[in-house]
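J.: So, here's a batch of structures to check.
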Structure 1
Amino acid sequence: MKKKILFRADGNSSIGLGHLYRLFAIVEMVKETYEFAYVIRSSSTSNIVPDEYTTTIIPDEIDNEEEPEWLAKKYTPEEHIIIADGYQFVSNYQKKIKALGFSLIYIDDLAKEHMYADIVINHSPALKSLDFTSESYTKFALGTEHSILRPLFIEKAKEQKEKTSINTIFICFGGSDFFNLTYKSVEGITKISDVKEIHVVLGGAYNYNDIHDLIKDQKDRVFLYRNLDEKEMLNVMDKCDLAIVPTSTICYEVCCVKMLILGGYYVDNQVNIYNGFLKSDIIYPGGDFKKYSSVDFKVKVEDTMKKLPTDFEKKLTHQHQLFDGNQKKRFLKLLNELEVC
């Protein structure tokens, strides 16, 4: 009998929504093949979980230490694969999950924990298996070939695209944007006369209102979006020339669309991807976005707009090389191998 999958992640305005969204992408890759449930804590932003997902809520009184046993009482371990994404799933948690009899796939960013999971996925292009410590049975699925992408972006990755100029900007700083980088970047870029349109995607946990005052006189130039579905997000990206994004999952999706990227980081889990993308010549280097003022964003974009078209072509070619559109096949292969172990 085919095992069922428990997708385990949390997200809210305090910790961001990236782990939730990343598992949504895996759900969409495998939902036609596997039965599943999406498992979150009551503190998570549950309204972003698609209505069609079977959702289980872990009550507040169950702490992280008690969670493995709680899951084992609710779900038969021998019949379930857990796919966990989050920094709370440390070595001790993984060890308990395995001892209870679950199969475990862990989505990693930091390469810091000793891994007890059966499979560790880290889609940073900078890491190798030697960067981890693990049990002898642990297998690794590393690099952009195992990037976690939604189906429409996987298909889009197979296409090629040319770019010769920059006049339309895409901006997205994730689900919550703790540092309100959205405001700073828009404030700076609106001062560049050669930029004709700015398309800004706000995350589901974005809690600032000053952006609306900033653009109230530029609504024919600055366009705000929120809670976009997969197709809507792709359509917005596809009309833009340059993306200003953190080196997280949103950056991977931009690469699939083939757009020039000013990439940077503002939390630790984005640094490995940033370094890998710099080495692969995928992005223009933005560095630590936390340190940016609105003037810094303006200057960086102006510098990027001066680059020669041949530089554009090189970066888009490198994006196409790293994202080949076969991610779904690879994820299904990993799950199939896990079931027959």
Structure 2
Amino acid sequence: MDTQQIVLASRPTGTPTLDNFRLENKVLPGLQDGEVLLRGMYYSVDPYMRGRMNDAESYVPPFQINQSITGTVIGKVMMSKSTDFEAGDIVSGNLPWQVQTIVPAKGLSKIDESNAPISYHLDVLGMTGLTAYFGLMAIGKPKAGETLVVSGAAGAVGLVVGQIAKIYGCHVVGIAGSDEKVKLLKEKYGFDDAINYKTATDIKAAVAKACPKGVDIYFDNVGGEISDAAISNINFHARIPLCGQISLYNSTDAPVGPRLQPMLLTRSVLMQGFIVSNFKDQFPEGIKQLSKWLTEGKLKFEQTTVHGFDQLPTAFISLFKGANIGKMIVEAAVS
């Protein structure tokens, strides 16, 4: 059986280009006991994948040249030789960027289609929502009356972080990259204020104006000068969940910026990096709470959907241009 896959053709220097990817045909092996044949429906593209394109040690192995890119995928079971799944089931897992793939059933999760649309499980009910939930709750520890600033606020994680903080009674300020996103954060998602970092002449002063009582929680998705500005307004005993550094992922030189450690030290600030898999044993608890808020109408979200399997590289590259509002998803038709 033939299928198509997208492989890493070369390791990028700086921002990835389409030349770093290649669409090619692949012959699938026969289906063995304990395996399923899947056809991809929804593919997640995420900023962390940029790090896996480097030949460097990290918390997950790097992608290999001439091998399929992998990521979170929702697929439909077309054939099964597993007692756990049958044809027609919808499942998710860490899967290769292939139109069809044969994988062991172990490691796949069946999706309940009755509680929410399927694609939500790549978003608010998937890794995105869980990243926001556990980063904020375990490290940020929001309290009513506190001020939270979140960078990348119109992105998949940032939207959820801001809304959860509002549920807990925080004053919420988002930092985003366009007037459209600023308007959306305030008018649709209930943020108290938002800053367009691309037009702010003094981002540090803009954060100070939006946060007259200082910053108690800074949820860091981007790093760089934006984080320097937010942390410059940090309060005593503040908390900083360190989730992402998208502004630095494509840097070819070691970034140089303000030395923040003296401020963290003298103000007794907690900064803690995390990855969502740190909390894997608590995923059911997180999904249950996120589902409750979703049902109650306390959580809303956006999805930027790109259509066509072959558009995966384009969708991924566009993340670094701020093209997405909310979660970036690639949808492939399934018959």
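J.: Suppose P(r) over Cα pairs in 10 Å bins from 0, in percent, for residues 18-137 alone works out to 12, 38, 35, 14, 1; of 1, 2, which structure was it derived from?
T.: On the way: 1: 12, 44, 37, 8, 0; 2: 12, 38, 35, 14, 1.
The read-out comes from structure 2.
J.: Quick one: distance in nm of label points 7 Å out along Cα→Cβ at positions 42 and 306 came out at 1.7 when computed from one of 1, 2, so which one is it?
T.: On the way: 1: 5.7; 2: 1.7.
Of the structures listed, the value fits 2.
J.: With distance in nm of label points 7 Å out along Cα→Cβ at positions 10 and 266 coming out at 2.2, pick the structure among 1, 2 it was computed from.
T.: Values: 1: 2.2; 2: 4.9.
Going through each structure in turn, the value belongs to 1.
J.: Assuming 2.3 is distance in nm of label points 7 Å out along Cα→Cβ at positions 50 and 274 as calculated from a single structure, say which of 1, 2 it is. Don't skip to the answer; put the middle values down first.
T.: Values: 1: 3.2; 2: 2.3.
Attributed to the structure labelled 2.
J.: With FRET efficiency 1/(1 + (r/R0)^6) of positions 2 and 234 (r between Cβ atoms, R0 = 30 Å, to 0.05) as the yardstick, tell me which of 1, 2 scores highest. Write out the running numbers ahead of the final one.
T.: Numbers: 1: 0.45; 2: 0.00.
The maximum falls on structure 1.
J.: Shifting gears a bit: If mean count of other Cβ atoms within 10 Å over residues 130-137 is calculated from each of 1, 2, which structure is the one that comes out at 25.0? Provide the component values of the computation, followed by the final result.
T.: Working: 1: 12.0; 2: 25.0.
Working through the options, I get structure 2.
J.: A follow-up question, please. A value of -10000 was computed for helix-only ellipticity at 222 nm (-39500 (n - 2.57) for each DSSP H run of 4 or more, over all residues; to 500); which of 1, 2 is the source structure?
T.: Working: 1: -10000; 2: -6000.
The read-out comes from structure 1.
Every read-out reported here was derived from the displayed coordinates using simple, explicitly stated rules and does not represent laboratory data. Keep in mind the model is a prediction, meaning the values are calculated, not measured. Cβ atoms are built from the backbone, for glycine too; each structure is taken alone.
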